[in-house]
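Dropping the structures in below, format is structure tokens.
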Structure I
Amino acid sequence: MSKIVKIKLKENPQSYRIEIGCDLLKTCGGWAKRCLRKETQKVVIISNAKVFALYGEAVKKSFEDAGFEVFVWKMGDGEKYKNFLSLENALKFFSENKLKRTDAIVALGGGVVGDLAGFAVSIYLRGISFLQIPTTVLAMIDSSVGGKTAVNTNFGKNLIGAFYHPKGVLIDIETLRTLPQREITAGFCEAVKQSVISSRKFFNQTKEFLEKFPTDTFKTHFSNSEFLDNLQKFLSAQVAFKAKIVAGDEREEANRTDSRSRKILNFGHTVAHALEKVTGYKRFRHGEAVAYGMLAAGEISKRIGIFEEDDFDLLNDAIHLTGKLPPTENIKSEEVIKALAFDKKQTSDSLQWILLEAIGKPVILQSRDIPDSIIKNSIEKILKK
């Protein structure tokens, strides 16, 4: 049986449902019918070659069986393809196939596919409908939830984008069977991030899940009904947490600095985005970079005296349960610090840091209130590890 998580938006009359379960792709055409307007005739599936080879034909057939005329556009695989060229090509494809305002887009894939598709949809004909079918852990619990869409540029990650919500999200956990090991690690890094800013109870539950089902044996458990039940509950709890934060601060208000501002979801992302930028979006999966970013934020929190060593060690342990991370050799801390200037969390003349007072207690501080030497030394320490 699938689980339903609802997102109710205070500033937007639109609300939508996130459905989580097993073998949902078989009936995704009927699901789409329930989510989209009756007038919708054409649907474009945006995916990449790897994901489409695994699931694309089944999704396409289900949509066709439901009465939609289906087109397919495949983008490149990886963060480096989440760019203006891909955006332009997607928009051109929409236009060539004469999509109208009543038609829709379906994002089938990971976070890169979802971000690019969502942004393209938000600006085509000033916005048409779209659906998310995420196929990675990270996309399921993070990027498909909350309406953030964007592309990367040479002056920063996700600086060009829009808030644009889907009409629905369909999470079929069976798609995680085919996920490469690095994507599993990257997704669970994001899960650790969400749990450590939520509560100690949620953090402990996440850690216990990773201890019970190690990521290096993750794919061997899919014949185990207990595992599938645990995984469904785990993903549902992760989605519910993010949905609650998004519902309370849909557009990440600049002036909010409370512990339930949407900004807290950026824990670990300040350094992560800088790492991705200085390595040309080629060395790290996003979640892997977030892992290093969390360690850097934890180190800064510890050095300014608000985060206990024992809690830092627990965070470090949880991150290492997610799997092996790429090495950071040859990355210069000076370049990472320079790249921080392009972070979208800049307000006025200061960068906002999401740090920790304890597990489950995020805090937002201005960089001007943190000694530059602490930021520099913390980043250097994490890169040397």
Structure II
Amino acid sequence: MGYLLYPYKAELNTEVNGSDLIICRGSLLDSSKPLIRVPTRPTPKGYLHLRDYGNGIVDLPSDLIRACSERFEEVMNPRVAFMYNLATNLPFPYNIVPLPIRSRLLRMHNVDSNLLNHLANEAARKILTEAFNVLGFQLQRKNSPSLLITHDVESEKGLRRALSFKAVDDNLNIQSTWFLPSHEYPISRAMAAELACGSAIGSHDVKHDGKLIHIRRHQELVRRMRESRLKLEEIFGKDVRCFRSPLLQFSRKIVSALNEAGYGFDFSLPCWEPVHASTMNGFGIESVQAFEIDGIVEIPLTLFQDHQVLNLLGMNTDDAIKLWVEQANLIRSFEGDIVLLIHPDYSFSQDVQKYRDLLTILLEIQMHSTVA
């Protein structure tokens, strides 16, 4: 419940007398307060309509809360694929294999690239808020939906290209967030000063080696993440509060270490990724809203990252822009945050004008939805 209602100004209370509205599982009939009932029996497949009895009682069409909880737990404890384990436990770096070959290996798996089919948690949230509305409770958002532009800099080559993207972000008055591994390549003071000016700096782990998800000891995870944060703060001369793991590695144990390591925000979890590196399957939270877990605000990556679109789906930049704009409009139909990830390491960096075109359209979507 806390996850589904996180975007809204709503306080959970287990005491009936101190609550304005009651949500219960089962067949509670007698209530002096507005009541949302969650069914305990299976409902017909595809049945998505609320049942309003007109007496302050509304039945949900299915046990949305249980389904959401099960999906949530599955994402928090992902099953790491054998090939990923093999590739990231070899004595040499996984990225010694050329990118086209790695992309081809990912394409060998089932590529599920329709974002509309993977917003189950958003659909559940929408039905739940409709039940609130029927009972006369208009939920208000804590914050307006955001547009967040982020960049992961995997390599020294990407770092050299980073300032061309930074110039576009600055020109469009966008405060982008840059995620860098702290010990992967040298970062000069001059480059750090330019990149940090008007931008947020985040950690991309110590190295881009994909090994984070293999670390089992909590204190070892905390030590590694803290080491990265402190090193980046020394280099860039500013606080580092954001984290994104390389290859979007994600698990509950990683998140549980972030707060102790000094972070406040994590950007590692995709809404949906057609073929996720560590699971070798489609993977994601199926939500376009931020939520809080273990003291960390989790901000899902809501647009497909550029690697998936360009290297896995094989799109050119024009087709990629069309897909991202379609996804952005879909995300806004759920009042979600538009979160973009572009790597200066990849082919998009060779067409900075197209990058500018994309940001211009996303800014228009942001402005129109804010005005509305």
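Read the figures in this text as sums done on the coordinates, not as results from a lab. Since the model is a prediction, treat every value here as computed from it, not as a measurement. Cβ atoms are built from the backbone, for glycine too; each structure is taken alone.
Of structures I, II, which gives 124 when volume of the Cα convex hull per residue in Å³ is computed from the coordinates? Source structure for this number: I. Taking 10.3 as the value of Kirkwood radius over Cα pairs in Å, for residues 88-127 alone derived from one of the structures shown (I, II), identify that structure. The value was obtained from structure I. Out of I, II, which structure matches 49, 37, 32 when Cα extents along the principal axes in Å, for residues 224-351 alone is calculated? Derived from the structure labelled I. Structures compared: I, II; top value of FRET efficiency 1/(1 + (r/R0)^6) of positions 56 and 192 (r between Cβ atoms, R0 = 25 Å, to 0.05), i.e. the largest, recorded for I.
A value of -11000 was derived for helix-only ellipticity at 222 nm (-39500 (n - 2.57) for each DSSP H run of 4 or more, over all residues; to 500); which structure in I, II was it taken from? Of the structures listed, the value fits II. In terms of FRET efficiency 1/(1 + (r/R0)^6) of positions 112 and 208 (r between Cβ atoms, R0 = 25 Å, to 0.05), the structure with the greatest value among I, II is II.
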